[in-house]
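Colleague: Multiple structures follow.
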Structure I
Amino acid sequence: MTHTTPAVDEEQVPMVDIQNSRDDRNIPIDKVGVRNVKYPIDVRVREGGLQRTVGLFSLTVGLPHQFKGTHMSRFLEVLGMHSGDISSLTIPAILSELQSRLSAETAHLDVAFTYFREKLAPVTRKRGMMGYECRFTATAGAEDDFVVTAIVPVTTLCPCSKEISEFGAHNQRGYVKVRVRPKGLVWLEELIDLVESVASAPLYPVLKRPDEKFVTELAYLNPRFVEDMVREVAAGLDQRTDLLAYAIEVENHESIHDHNAYAGISRVLDGGKPLPIS
């Protein structure tokens, strides 16, 4: 038998609220809240509808100097109210609610999640699901901000290796991290498609032998340094009119060197502040 107790309104229970007591050190705290919160979320899909995935959240606010502590449970309460749709269109409401519930001037949200897309093998058209690590980062307060991040794995083939070898060339897995500060709604699919279109070859979840032949030869015909990759992605983003700023970082996990190759570009497009790179 399951035993339950009736719900109790915390406002009607006479308990001491230590968090709300006064602190006399006159030191405000920039960020206080909860981290590493796993929560099911729905993310908007470009073709329509929502995709259910799991978000890893960090939720914080600025704590005024007069408060001893914050109310940690309220962060989870607000998240529970809004997790059904996480996007640039809905996150401002979450931040506003955090500011209101916690009497804070600033609020911050960061959520990392895996975004899945169905991909067909290039020749046999075998279906599989490809996962991409993505992130939304937002701030509300004196200066509002929203940044979209997508990390896209690709194949890159070394132009130098191809040029100096009588046959073959070394290739490797590369990771392209794209962060954009949009003016409005930017689809994750758009960032992923751009990166994959300029790689030596995309990655696929399912490859049969005819597909492997196709991908291997495609990469050989499209050699790319990390410098080539970061410039090609930048050229694509430069053509957009819906971005304030972007940052691109490319890192190749080299197959014949005992190091990784890296390149990064950060650029302001329309009066926005720059996004830092590593």
Structure II
Amino acid sequence: MGDATRVFPLLGGSVTVTLYDVEPTLAALAFEETYREGRRLQRIFNLYDPESELSKLNRRRELRASEELRLVLAVALRFGRLTRGAYDVSKGSEFLARKRGEEVRVGCTYEDIEIDGDIIRLIHPDVLVDLGSIAKGYIGDALIDFIRGIGVEGAFVDARGDMRVYGPRLEVVEIRHPRQPGAAVGAIVLEEAAVATSGDYKQFASSFDRSHIVGAKDFASVSVVARTLMEADAIATALFVLGSGMAKALLHQFPHVRVLAIDRALRRFSYNGFEELALAEQTEEGRDGA
């Protein structure tokens, strides 16, 4: 028995899965089935795949949707309400234009997305649903649940900086510096938890002011530790578009979530006891940056 690690081509890049204290035969089977499940989930949420369920919704404007798509969209709409529209998954056209180095503005909001039983409707013609700020977290959680369900007692999933661990093992994770590639601002310990980071350095066009996150305020990075990766992913993006002025108001709704935010002047903001997770010193064995 020992640890086993596999890297899968998923979610527009790679997802690393480590299984703890597992027999080689079980590991091989678990990796095969986990990758199959990851590809199934990717076919639901991939904005760039014209045959994905999300793309069919955007094209047809009304769709009898899977439980997975309805669940993730419902959570996204909840964050739209909590942030009074700052977090808005209806504005995918603005996101795609930003990636092309262009700027467009649309007239829709999250309120133009309707879930009626198992039917999703896009009411405004400008709506293009983009779940990139939350679907990766959901898929990471789903992979963890799948791995647990086939009898593996502990695992670590790293979806390019969005990470979750379960089981008896602890993981040390470094928080990436938003302005110094390869450097970290500190390290934290994860135990039965997830961490996700939103940052203007991850994707941007010509300057950090034109990051992939449309509507960003004064934060350069936001790292969130939560019970699930979907929650951490969504809250990180929501805080990024709210900025330091509104962060406390949102986090009042999530007292269990711990946050480290760094603004563009490299000032640090710690919320809900994030510092309790931090290591006093860096460790060479830490996972690369969240």
Structure III
Amino acid sequence: MALIMVGTENTTPINLYYEDHGVGTPVVLIHGWPLSGRSWEKQVPALIKAGFRVITYDRRGFGQSSQVATGYDANTLASDLDVLMTQLDLRGAILVGFSMGGVEVARYLGTYGSDRVSKAVFAGAVTPFLLKTEDNKEGVDASVFEDIKKNIIADRPKFLTSFFKDFYNLGMLDKISDEAVHMSWLTAVGASPIGTLKAVDSWLEDFRDDLRSIDIPALVIHGEADKTVPVKASGARMQEFVRNCTYNLINGAPHGLAWTHAEEFNQILLEFVGPSVGAHIPLTTSSPTHLRQ
């Protein structure tokens, strides 16, 4: 089991679980809420086949990472990503953030820059600024997020059942099996209850300045029928803030488009990332300080 320590909670290490496969240009896949790195099941093999080194990791509180009570704000999550990038000595990496994964991609680039990153992908991401305010009329009313939090507190497993109906547009599409939906539910219900609740607030942070600072090519992929992260409040606005940004809207696709529209999603992704440059050779000779159990 591959783990990287990103901090401590009291006396307990905070570890991120990650998987690292293949060789070539590194692609870091950052999952959405409330899933884990396993949600990239349909992308990892395609990227490895295309010659890439593929790294997935579970956000703190989710999947097999430490289920801590703190650190679900954008700054801490970006810091966790920076630790992973640094300890694995990734160079020329491509960051791919789905949904909440856009939080890490945007804040990482806004805070740490692009020294280690060559391209960025925002897929169904919550960026640029999801909360409706006086200077952000296109956003979503705060009451929507308060209702989400109330329902998580009241009955998290029941809420997750309802959540995935909209996530995959169940009843509208025939592109995902009941078993695959149940797999998502099982992943989500196994996440930290505290983390599941607290992470919601990170969606409401303002990433407009982070996006303006991006100096590398970026790709936006969004589902036209996304009922979870409305495209008009998110993906459709990204080109306002990212200078070198390609925008792809997939007709009829729901929020969970990486599964339901995997073939089209993968084609767009692979065309953007281009050819891998071959096996990655670390620039340092020191051993990473990650943990293996």
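Throughout, read-outs are computed from the coordinates displayed, never taken from laboratory work. Keep in mind it's a predicted model, so treat the numbers as computed, not measured. Cβ atoms are built from the backbone, for glycine too; each structure is taken alone.
Colleague: If distance in nm of label points 7 Å out along Cα→Cβ at positions 71 and 199 computes to 3.0, which of I, II, III did it come from? Walk me through the numbers before you get to the answer.
Modeller: Numbers: I: 4.6; II: 3.0; III: 1.4.
Going through each structure in turn, the value belongs to II.
Colleague: Could you tell me which structure in I, II, III was used to calculate mean count of other Cβ atoms within 10 Å over residues 55-62 as 26.5? Let's see the in-between values first.
Modeller: On the way: I: 21.9; II: 15.4; III: 26.5.
It must be structure III, since only it matches.
Colleague: Thinking of I, II, III, which structure, once relative contact order in percent (Cα under 8 Å, 6 or more apart) is computed, gives back 24?
Modeller: Working: I: 13; II: 16; III: 24.
Value 24 for relative contact order in percent (Cα under 8 Å, 6 or more apart) corresponds to III out of I, II, III.
Colleague: Looking at structures I, II, III, which one was distance in nm of label points 7 Å out along Cα→Cβ at positions 31 and 255 calculated from, given that it came out as 1.6? List each step's numbers first, then the result.
Modeller: Values: I: 3.8; II: 4.4; III: 1.6.
This value belongs to structure III.
Colleague: Comparing mean count of other Cβ atoms within 10 Å over residues 95-102 across I, II, III, which is largest?
Modeller: The structure with the largest value is III.
Colleague: Suppose you compute Cα extents along the principal axes in Å for every structure in I, II, III: which one lands on 51, 44, 41?
Modeller: Values: I: 81, 52, 38; II: 55, 44, 35; III: 51, 44, 41.
The value was obtained from structure III.
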